[in-house]
Structure I
Amino acid sequence: MKKITFIFIIILGYIANAQTGIIRGHVIDKQSEIPLAGATIELLNIEQKIGVITDMDGYFTLKKVPLGRQTIRVSFIGFESITLPNIVVTSGKDAVVNIALIESFDKLDEIIITSETNKVQAVNKLASVSARQFGVEEVTRFSGGRSDVGRLAANYAGVSSPDDSRNDIVIRGNSPVGLLWRLEGIPIPSPNHFSTAGTTGGPVSALNSNLLKNSDFITSAFPSEYGNAIGGVFDLGFRKGNIDDYEFTGQVGVFSGVEAMAEGPLGKNKGSFLVSGRYSLVSILGIGAGGTSATPNYYDISYNIDFGKSKLGNFSLFGIIGFSDIEFKGDDIDEDDLFAAEDENSIADSGFGVVGLKHQISIGSSSFLKTIVSRSFTSNEFKVDRFIDKNTPQERILKYTEIDNNESRFTFSTLFNSKLSSKSTLRTGILIENFKIEALQRDREKQPDTNEDGDPDLFTFLDINKNLNIIQPYVQAQFRLTEKLTLNTGVHSQYSTLNEQFVFEPRAGLSYKIGRNHRFSFGYGIHHQPVSLPLLFLNKEINGKLVQTNKDLDFVRSNHYVLGYDVRISKGWRGKVEVYYQDIDNAAVESFSSSYSSLTEGANFGFENDRVSLVNEGTGFNQGIELTLEKFFNKGYYGLLTTSLFESKYKGSDGIERNTPFNNEYVVNFLAGKEFAIGKAKKDMLFFDTKLTVSGGRYYTPVNLEASRQAGFEILQEDLAFSKQNDAYFRWDVKFGYKINSKSKKHSHQFYVDFQNVTNNENIFTRRYNRLTNKVDQVDQIGFFPDFGYRFQF
């Protein structure tokens with residue numbers, strides 16, 4: 001009997017232990033990024049207190065943590081302590097947090113100021129305004145998001161993305177090509193499947209959200225270390241793998257595909273590995289998705305290998321590689337297909353990859369040097385064969401379009417960061433990028449028949465093999481002038497070997513706190529970006545020779561002005577208002593009177609290929625006000641309401657002020673979610689999320705129907721450029737799910753169903769000329785679409 005009782009007690013203890021999880025993490029000084037040994041981590045809101053201290057390298061492991069959302073407090077003598085709420089603890093995977101503490105303004109020995117941290121402040125300590133931190137939990141939680149960081153950003157104030165077919169990010173009326181993507185501190189090409197040269201979006205993200213750590217999204221007046229962009233910055237980072245235990249994840253989703261992920265310790269110096277591979281689920285099932293009946297095929301591999309701390313510093317190897325392809329057969333295409341036509345066979349192939357080696361070493365007790373060397377590439381190939389006189393005895397196939405673009409990039413980045421005192425930090429560095437561009441683009445669209453063979457000529461718009469360098473040195477500093485007033489200031493410079501232009505960009509941000517609940521901020525910065533490469537190298541035929549007439553264009557210049565106010569309404573509630581104005585000049589326009597401007601590019605998959613002999617005489621502006629009301633996850637629910645009221649205008653060489661195609665005028669997002677703990681042990685969770693989006697329609701240029709009928713291809717009324725507006729965009733998404741934590745083993749399950757566009761609202765995709773019917777057709781975006789997913793962690 002005693003033996004049975006003893007076994008029963010062991011089993012109960014085992015089950016009780018299995019019904020807990022682990023929180024582990026790393027604590028550093030935010031200014032110097034030096035690990036803090038001896039910091040205290042306490043688990044709050046439980047009857048029996050649990051606490052640990054960090055080791056010599058700043059790491060900690062908090063065991064036997066109850067399942068569900070938990071809160072910890074992190075403190076260290078002389079530093080402001082912080083409270084981290086909503087850490088999701090499961091039985092299948094350790095919860096990981098990375099914490100940066102800031103030294104108290106006056107070095108306090110006993111009194112510790114406590115502040116509640118949340119996603120309001122950026123990871124980058126030198127970002128004063130228009131910056132927000134986000135985490136993987138948000139990417140996967142929000143309904144309608146498809147586990148895509150681009151679609152996540154569309155929920156924030158100042159961002160417009162009313163296009164179900166692509167994840168382009170329109171920030172405050174800027175073209176998506178004005179966005180800078182960064183990974184682990186270096187610029188990268190568009191991290192999307194089926195992307196095209198010069199664009200920054202795509203139908204499916206190649207970024208695996210399961211590998212991301214908390215990262216930054218910046219929409220204006222960004223700090224001095226960011227350059228070569230005028231719209232915004234996505235500054236992403238990969239998390240480290242588990243340094244204590246091996247963990248595995250299996251996952252399946254309609255858009256994210258079938259995934260397998262593994263992570264665990266590596267070596268004896270707290271190294272780790274993290275690797276994941278995904279493959280298209282719709283390809284396995286052989287079905288169409290995303291607005292087409294054709295089957296998209298795509299796969300990607302992501303990894304982050306950290307070799308741990310050594311005498312030579314810390315080395316890590318990171319990267320992504322992804323490929324995608326799709327084949328459109330005209331006989332199988334519907335007339336309302338978003339991407340293809342009934343009288344064409346077309347094939348699209350694309351690739352994307354980046355591999356980087358990062359090294360970081362501490363210098364003294366308050367400085368570090370970080371250096372990254374990387375290689376990246378992006379490629380896209382698109383071929384079109386058109387049926388001539390289809391369904392007649394004279395039917396034939398004509399090679400119509402041939403595009404083959406390849407860009408490789410070698411990047412070297414180094415920065416030195418020094419904490420001069422508790423009140424000042426200095427950061428300086430340089431970024432050098434070498435681009436090798438090989439591009440071929442031949443097309444018959446809108447071409448004459450000069451050889452009189454009965455077909456439009458196959459004209460070569462691009463045929464280049466170029467090398468160019470962009471060099472970006474910068475210096476920036478943070479000065480905590482008083483306990484309430486902080487100044488971030490610096491200078492960024494940029495030089496291109498293509499046009500031998502050098503620019504100088506001052507930046508400044510000011511933050512002023514009034515008590516614990518109010519903060520005012522101001523930001524200013526000059527930003528430059530080259531005209532998109534597909535425009536720079538366009539050919540023009542002069543005296544029988546092909547000449548690149550755009551390659552000497554100067555950088556487009558943008559001045560950003562931002563004024564913000566943050567208020568902590570009550571515990572867990574936050575409000576924010578930002579007012580901004582962006583003045584743009586040096587945009588590329590045509591040398592004769594025209595409505596065209598390079599500021600209108602980026603609204604489609606490609607760029608206009610007949611805009612040659614451009615000059616830097618275009619202007620534009622974006623202005624608006626943004627409102628955010630946010631309830632951070634607390635007591636089982638959250639809410640987010642964002643409103644953006646704005647206008648985006650430009651002038652071509654004709655001097656007429658017009659709407660840009662990105663001028664939606666208003667965007668309203670409402671998100672909310674609730675979790676319900678169920679079961680006797682309250683270890684499992686039902687969850688519900690919903691999202692409602694209302695946006696003004698995009699402006700477009702009407703088709704000249706009579707001229708199009710005579711020409712046989714679409715001709716727009718360019719004198720009425722972007723004078724018509726689509727109907728308002730409306731979409732409602734609803735997501736349900738269930739999380740199961742194992743009673744006896746270290747594993748967990750999660751199921752969800754995401755009903756996208758539940759009202760089946762007919763949002764307009766485009767109005768385009770149909771050469772087969774000689775009419776202007778309205779093509780709608782994706783209607784009601786159910787997404788689903790399953791995740792198994794062990």
Structure II
Amino acid sequence: MASKYIERKRILVKMENIERYPLSIVHAPMGYGKTVAVREYLETTEADCVWVSLAGSEGEADYLWARLCDALNEVNEELAARFSAIGFPYDCFKTDALLDVLMDYDYKNHLILVFDDFHTIEENNVFELIKAIVRERLSGLHIVLITRELAKLDAADLYQKQLCFTITEKSLKFNREEVFQYLDFMECRMSEEERERVYQITDGWESMLYITAKGIKQGLPVGKSATADDIIEQNFYHDLSPAEKEVLWRLSVLSSFTKRMAAAVLDNSELYDAFEMLISKSVFFVFHEPGHTYRLRNILRDYIYERALIDRVDFTEVYRKSGQWLLADGQYSKAFECLYRAGELEEILSILNQDTQNDKGIWSSGNIRQVFEKAGRELCYRYPFAYLKYLLACAMDRERNYIPRVKLCLDRLEEYCRGSECRDEMREMVLGEICMVRSRISFNDIAVMAEYARKGAEYFGGGCSCIVTKETEFTYGLPCMLMGYVKEPGSVAEVRDAFCTQGMSFAESTDGCGIGCDSLAASEAALETGAWEQAELHAYKAYFKAKAAEQLGIMISSKLVLDRLNLIQGSSRDRILSNSTLKDEVIAANNPVLNTTFDLCGAYINGCLGRVDSIPEWIRRGDIEKGNFLFQGTGFFYVVYGKCLLLEKKYIELDSLCESFSTFLKPFQYHLIRIYFLIYESVAKSYLESRPRGGEILKEALKLAEKDHLIMPFAENTGHVRLMLEALLKREENPYIREVLEACRRYSSQLKLFHACEVSLTDRELEILKLLDEGYTHEEIAGEIYISIATVRYHVKNIYQKMDVNNKILALRKAKDLNLI
């Protein structure tokens with residue numbers, strides 16, 4: 001096979017995770033070189049390796065155990081004997097005995113247990129045993145499962161706790177460069193275009209690459225009627241039954257599908273049985289574990305789709321049935337794609353016109369834009385609520401600035417509405433919705449937003465908008481709401497007062513959207529200006545007002561105020577980091593924008609604590625594409641990204657970001673964000689040019705901030721600006737700078753106290769930690785302090801969790817660093 005001839009370093013690098021995780025699952029259908037890849041990695045490691053082949057196991061756990069003991073005997077006879085004496089642990093007693101053996105084993109080298117063909121094991125308790133071992137976080141033990149199936153391996157809790165690593169078909173398949181290398185190795189002479197075609201049709205599938213290259217060597221040209229088609233015809237398609245062929249062409253038009261969806265599209269028990277038979281062959285379909293979906297392999301899908309076109313198959317009914325099924329299943333975005341292909345434009349507009357269709361995922365899809373562009377203005381005006389939702393979604397799109405175009409479309413719709421012959425009640429509703437959309441797209445100007453919201457409420461006459469509802473993200477995903485509205489120096493109080501006096505204008509016509517924004521604005525303004533007690537009071541008010549009205553965005557923002565406040569006030573660690581309840585609510589809401597907002601809040605707090613490693617990698621890299629943002633809500637991302645660059649001392653990148661940040665955030669004015677970037681720039685320039693140059697830029701930031709008496713932006717960057725502040729104060733006495741400097745010193749002191757008490761162990765945990773340091777085993781500790789071995793394990797787990805480590809060596813090292821032992 002190809003993997004024997006082509007050196008794939010990236011696979012070896014991927015395989016290095018085997019010795020970083022307690023469990024690794026290597027999953028792919030046949031023909032992807034799973035076994036070869038694992039064996040090649042094991043040849044590079046100094047770990048003790050035990051290979052257990054399960055081919056022929058007939059699904060029995062006892063067979064696995066016997067083969068394991070035999071293979072283990074080659075590495076450690078004593079350990080193999082203890083395993084054999086226990087036998088496969090079918091009960092808790094034997095499981096505990098096995099865990100004790102594994103915990104007390106002296107892992108001089110890492111021990112890697114590989115179970116090949118694990119999919120042949122049918123007894124569920126085998127994987128449950130493996131999970132029990134993995135949860136113990138044994139630092140020297142690593143288990144590898146090589147399997148064709150993931151459906152039986154429910155490892156969700158292990159993934160969540162970062163105990164499990166998966167290598168899938170996506171990693172194992174050949175990339176473009178590797179395909180080209182293999183074609184060169186096989187001496188396949190062809191043009192670059194033909195090589196690219198081979199890569200596209202094989203989709204990196206090793207077995208198909210081998211067959212394709214073999215065909216080319218025989219002189220068959222690459223093309224629609226050549227190598228790939230001939231190979232598929234001769235090796236896969238020719239012997240299929242008529243029912244199986246019909247299944248394939250029906251499903252060839254779908255990008256992915258579940259078994260239930262396939263049943264609806266096939267709509268025939270004979271065809272569904274044929275579908276099940278095709279799945280069992282593990283050749284035609286790729287299974288995607290997270291969504292339990294299937295798709296036809298690229299090379300097969302192209303071939304089958306073309307065969308269907310040649311036979312003049314009409315796919316319209318397939319698309320229509322697929323769309324109807326997806327609608328019933330609540331998968332609107334995919335449903336609309338199918339209905340669009342079936343030509344059902346008006347049905348899509350009719351559905352979107354209903355009050356219940358506010359899913360943000362629908363409006364960001366390319367197919368929806370195609371629907372409205374193809375529908376034409378007359379059909380769009382026939383479904384005005386759908387059209388207005390579409391225009392609003394365009395205005396929120398961060399990829400392009402659609403706002404001027406949206407304003408023009410609103411003007412035209414309003415003109416049409418006022419001149420149309422529709423009944424007065426409908427006209428008033430549409431005009432009200434136009435006002436609500438105008439309000440949303442007037443972001444960055446609270447007075448204009450409030451005025452349009454007030455006009456919308458007048459049109460509704462006591463009713464509510466169906467476009468801007470309480471599910472609408474009032475904060476636009478900005479974790480700090482004031483950042484979106486303070487446009488010039490000295491306007492913080494003005495913006496705060498505008499929210500306090502006009503906040504209810506939004507809630508009246510939206511069934512509660514924005515409730516709590518008045519208190520949130522007051523809390524954020526108080527926090528930024530150093531009025532700590534007022535900040536805490538208003539933040540709690542905002543949180544509970546928003547909670548009652550199900551305004552998660554405002555809840556997240558108010559929680560961020562409390563977290564930031566707690567860092568400078570020195571409250572307990574638990575209060576600062578107790579986000580689990582709010583996180584559960586965010587997860588339950590299933591709103592991608594809120595998920596990103598919540599991540600950014602955590603990243604900001606970790607940045608303030610100096611924990612750059614705890615910040616998600618996509619934020620550290622500045623990869624904004626990985627997040628889900630409304631166009632108006634991207635500003636805070638750059639603040640957090642800038643803080644990451646600051647912590648990582650990437651001053652050249654930071655300086656470049658500071659020079660161009662205003663370009664990212666056009667057309668809005670973000671005065672508060674500008675101050676943050678002046679602070680960042682001052683630090684970058686002090687390192688890249690000189691301390692005085694940095695001081696000049698910091699002085700500019702202070703000048704802008706002084707008009708609003710802003711304190712927190714400087715305090716939260718105290719470790720980077722404190723020396724420059726002291727130098728500025730020496731040159732010129734300034735009460736404001738003195739107050740800022742005092743806040744910086746206070747912040748710095750509280751951070752030191754916080755870090756000093758990060759790890760708090762009980763007396764019993766300290767006792768066990770000291771015994772571990774003295775070399776006691778778990779069994780010896782249990783006898784020494786008169787508790788059960790299970791209780792010892794429970795305490796050790798707690799110690800690891802509190803110290804954020806996963807093994808004894810790291811725990812003892814950290815304990816000594818913190819003077820705990």
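Between structures I, II, the greatest calculated value of Kirkwood radius over Cα pairs in Å, for residues 324-515 alone is seen in I.
If distance in nm of label points 7 Å out along Cα→Cβ at positions 28 and 44 is calculated from each of I, II, which structure is the one that comes out at 2.4? Going through each structure in turn, the value belongs to I. A value of 16.4 for mean projected area of the Cα convex hull in nm², for residues 396-723 alone, calculated from one of I, II, originates in structure II. Matching task: 27.2, 104 is the computed value of Rg and Dmax of the Cα atoms in Å. Pick the structure from I, II. Of the structures listed, the value fits I. When FRET efficiency 1/(1 + (r/R0)^6) of positions 92 and 428 (r between Cβ atoms, R0 = 35 Å, to 0.05) is computed across structures I, II, the figure 0.00 traces back to II.
Given -1500 as the derived value for helix-only ellipticity at 222 nm (-39500 (n - 2.57) for each DSSP H run of 4 or more, over all residues; to 500), which of the supplied structures I, II does it correspond to? Label of the originating structure: I.
Which structure, out of I, II, was mean count of other Cβ atoms within 10 Å over residues 372-379 calculated from, if the result is 19.6? Here the read-out was taken from I.
Every number in this text was worked out from the coordinates using simple rules, so none of it is lab data. These numbers were taken from a predicted model, which means no experiment stands behind them. Cβ atoms are built from the backbone, for glycine too; each structure is taken alone.
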